[in-house]
Structure P
Amino acid sequence: MALLLAVLAVVGGLSMAGSSGDGARAAETAQNAPPPVTVSPPLRKEIVEWDEFTGQFQAVDFVEIRARVSGYLDSIAFQDGQLVKQGDPLFIIDPRPFEAALASAQAEQQQAEAKLDLSNRQLARASELRRSDNVAASVFDERQQQVRVDAAGVEVAKAAVRTAELNVNFTRIAAPIAGRISRREVSVGNLIVGGDTGTTTLLTTIVSLDPIYFTFDMSEADYLAYQRAAARGALRSQRDGGIAVEGRLFDEQNWTLTGTLNFIDNQVSPGAGTIRARAVFPNPSLLLTPGQFGRLRLPGSERYTATLIPDQAVVSDQANKIVLTVGNDGTVVPKPVRLGPIEDGLRVVRSGLEETDKVIINGLVRARPGAKVTPQDGRIEPPKPPAG
């Protein structure tokens, strides 16, 4: 019995030793295996390259509201900051002095017409007497001259009446455009200085809101690139009806605005080396306000099929950009590439990659040029746009 137990103990020990050795060899094999990496062929997709600019929204129309006549402010017909329509009443200047001036002008017109009527009757009598030679020719000529003078006097009086009527109308100041009005700059009871000089009183301002401009500056290099592309027919010229653009506010991630490039200035700024450009956006919700800053992008190329990879798949080697790929034998092969912009969240590769290349998109820290790796299939997809 003791001998049997001893034999079993020896056999058990040998079995355990054998099992431990197999595990060690398996662990050693796993440790020496090439590290795993995720690979994918480059994504081929039709894109348009966009150039982005920072700019500012501006009103299409901006009007300073000033009076055309002087007088005391009688009433204000709006609330500060409200939306107004074209023709809405804004201010009323005390009309009584101008109504009195109109009545005086009308009376003077009646006097002038009565004087002309008398002159016409006198000319008619002189004409009858002239036919019978009972009046001197000089007297007849004086009567004719007096009629012409009095007729001119009537026209002067009529012009004075029209001026007085205009002044009465000018006491009622209405909105010349639709938009949002600013705060009132004066209060009721103040003396308003009107007229057509620079010393008139500023009452308030109005800015139009829909549509709205977006102005920005582009570099001389960008301007030349667009002009040459338009000359080749690769891009639609702004002067041929406008280039479609997209915009967004600074707190937005998506390009929510669509508009048109409608103006490029006629000269490059000598000091800054930039040229002013302008787009126009519809603004039916009135969310966009003059003075706001935003971002705009416009197409920098025509639509073409591009080679795209994740930007994190690109590594730098001094001044060169390199993409690590995996050969058919599992060896890491570095490929120098020439890069373009990021479009749809992926980096454009202009040259250096083939459609069949297996690009390492995950596990770059485990990949060394010339070393062996274990490739695992993955897939390059554009990142999902953020919500909002």
Structure Q
Amino acid sequence: MKSRIVYLDNIRIVLISYVIAGHISVAYGAIGRGNWYYIEPVHDFLTKAVLYLFDMLAYSFLMAMFIFIAGYFTPASLAKKGTFKFLKERSLRLFIPLVFYYFLLGPVVKYISQLAKGETGSLGRFFADMYHSGVYGYMGVMWFVELILVFSFAYAAYKYFFPDGIWQLKSEDFPVNRRILVFILFFGLASFLSRVLFPMGGGYMAARPLASIVLFATSFFLGTIAWKYNWLEKMPEDSARLWFWVALAVMVLPLVAFVILRKSIGFTTIRGAGSAASLLYSYWEVIKCIGTGMISIVVFRKYFDRQGKIAGAMGRSAFAAYVLHPLVCVLIMWALASVSIHPLLKFSIVAPTALVGTFGVSWLFLQIPGVNKVF
């Protein structure tokens, strides 16, 4: 199994790009504004609606697909390196960036965001005040890396104690649509029940990792299974198209529910544990992830299984771009804070600028000796 598969690399580039654009959209009006480093006041309903939809349709799919791809490459890496070398390598490439962001980069981004709000004070004073208040760092976007690290260690432990596994699929073929449907029914219910223990923390799309733990853990698990049975190459195009159309149809449900059924199903209480809205959201999320994930794989496998120099550099810089993008985005948005134009127009300018800037800075960052061994 190759350590890099070009079309999966290209999917990761698109996912990273959407993450960057998604955080820019949060700054200019999308939901979840309280959870991002930098925001600008927006009172325009159209802007909020458009950027809300932009974020809502992507959040869970993006991170689930990232985790699926990470899971896909895990078995081959573990088999090649052995348990302890694998754990050492994962610690180097995941734990060190996590510590770097939590204790250094995250606080620096937080400090810059406070300067952008008009606050004053030196960086040293900011760190001193932060430590004095009992805060020692900011996890920020690195919750994703933390999950990958936990899942990787859990998988390594599982294979160490059960090298042959504890169960086998009866068929190595890609699952037929009937089995996919049954999987969705169980998967959606499990996701709903997990939110009884870990309710979504905040507004409609402010789901934090624990609220989506079933989705993310299952995505990693499916990635390992997909590698074992070579599902990515076996995935039929007609099956992917079918589930994409199902997902596309399901994606309009939040709009319908918001306009028509808001009061009757308590749509505004979607984060409520055990609510009807939470149940609908759980199934909506699962179907969307499966449909968009499958169509992404077959489309990129067929049409985007090649890279030029720029795409290759972006692929190699993808992880660094994920880690560094909050810093780049906040700096660019702060620099353009005084530009008074419509928020949607501003988003359309800042998002591609931040995209180019993030990958450019990430590429330069990787040129520092030794950095590419970690990032």
Structure R
Amino acid sequence: MNKILLFYPPGPLFQRGEDRCQQNVDDGSAQAMRACNDLGYAAAILLRKNYDVKLRDYQTQKDTLEDLYHDMETYQPDMIMLSVTNTTIFDDIKLAATLKEKYHPVIVLKGAIFYAPEQAMLDLLDLSSIDYMIGGEVDFAIGEIADYVFRNEGTPDSILSILYKDTQGQIKQTAFHKWGEDLDSQPFPARSLMNNALYTRPDTDAPMATIQTARGCPSNCVFCLTPEISGKCVRFRSPQNVMDELTECYEKHGIKDFFFKADTFTINAKWVKELCELIIHSPLHGKIQFTANSRVRPLSKETLSLMKEAGCFLVAFGFESGSQEILDSIKKGTTVEENLQAAKWCHEVGLPFWGFFVIGFPEEKKEHILQTKKLIMQAKPD
């Protein structure tokens, strides 16, 4: 049976499994790592295909290169996949080259860097040691790559959203995929291979699982890669499918805290209501808590109240700026008044909230920053 090692490399803590939030965790306001769900989904796909899989998060485990080398020597994987970020890409490729020279595995890189607008960076990279690169959602490609390499099934040019080397060693890019609508058909992340205690809720240090409830975002924010990576059409998992994953996390892994990952969790009020009502009427009600991100439009006080009743302990809004001029220039699609209304509703229903702001847009002036300061003082985020 072919062996595949999936890992985050040793080194500083970066949110490697993200398309748009790849920051160094030590520099953030919430210094806690999210679960490595990109590796978890890849592992689940490969396990379903009967590969031998090992998953390691060396950076969060505080492991060293020597630990990685030990695993390479004892596990002897035929293929490795490492998740990269734009910030760490040069170090990641250097490490991949070392592993190729020492152990000769098939090497797969996964990261948003390989598709526009970052693709210009490819000319700066030495990809001589890299065999495949996944630019889109990992679960649509990793299994097909493994099947081609080890079972001679399919062809590289038929695998969507990848870059690969042809027989002459030239980099070829396949078409970007059209995203599948049926997210319920995907397995849950292979948490049995993950050290779930590493991923914690920032305010309590209790284990917190990340549950991907939807993919895609219809918005046009100029600074965000999500529509590029996951599409502008929002694809939801069914509320029951999310409920099943919550139940598995609670009963099998003892996890009680959750981050519902969706770029705009509240965009479909009917879907949110169905999920919250499932939680409220389940044995998990009162035993689990969750947090989620939201835009301020669309949103209602009723939705926020129902989320709180279901166990939401925090909602986070991308307010971005207190200047309407800046909001318009970054194509946020919201107003300062809607920012304040969302904050007002949270205060009224007793739901704590965070506000995310960006300072330093190219067109931003002192007057715009002062308007953002005013918004913060008026909104009073937690």
- For the read-out distance in nm of label points 7 Å out along Cα→Cβ at positions 105 and 145, a value of 3.1 was computed from one structure; give its label from P, Q, R. P
- Origin of the derived value 9, 25, 31, 22, 9, 4, 0 (P(r) over Cα pairs in 10 Å bins from 0, in percent, for residues 65-216 alone; candidates P, Q, R): Q
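Any read-out appearing in this document is the output of simple, stated calculations on the displayed coordinates, not a laboratory observation. Predicted model, so just to flag it, every value in this text is computed and none were measured. Cβ atoms are built from the backbone, for glycine too; each structure is taken alone.
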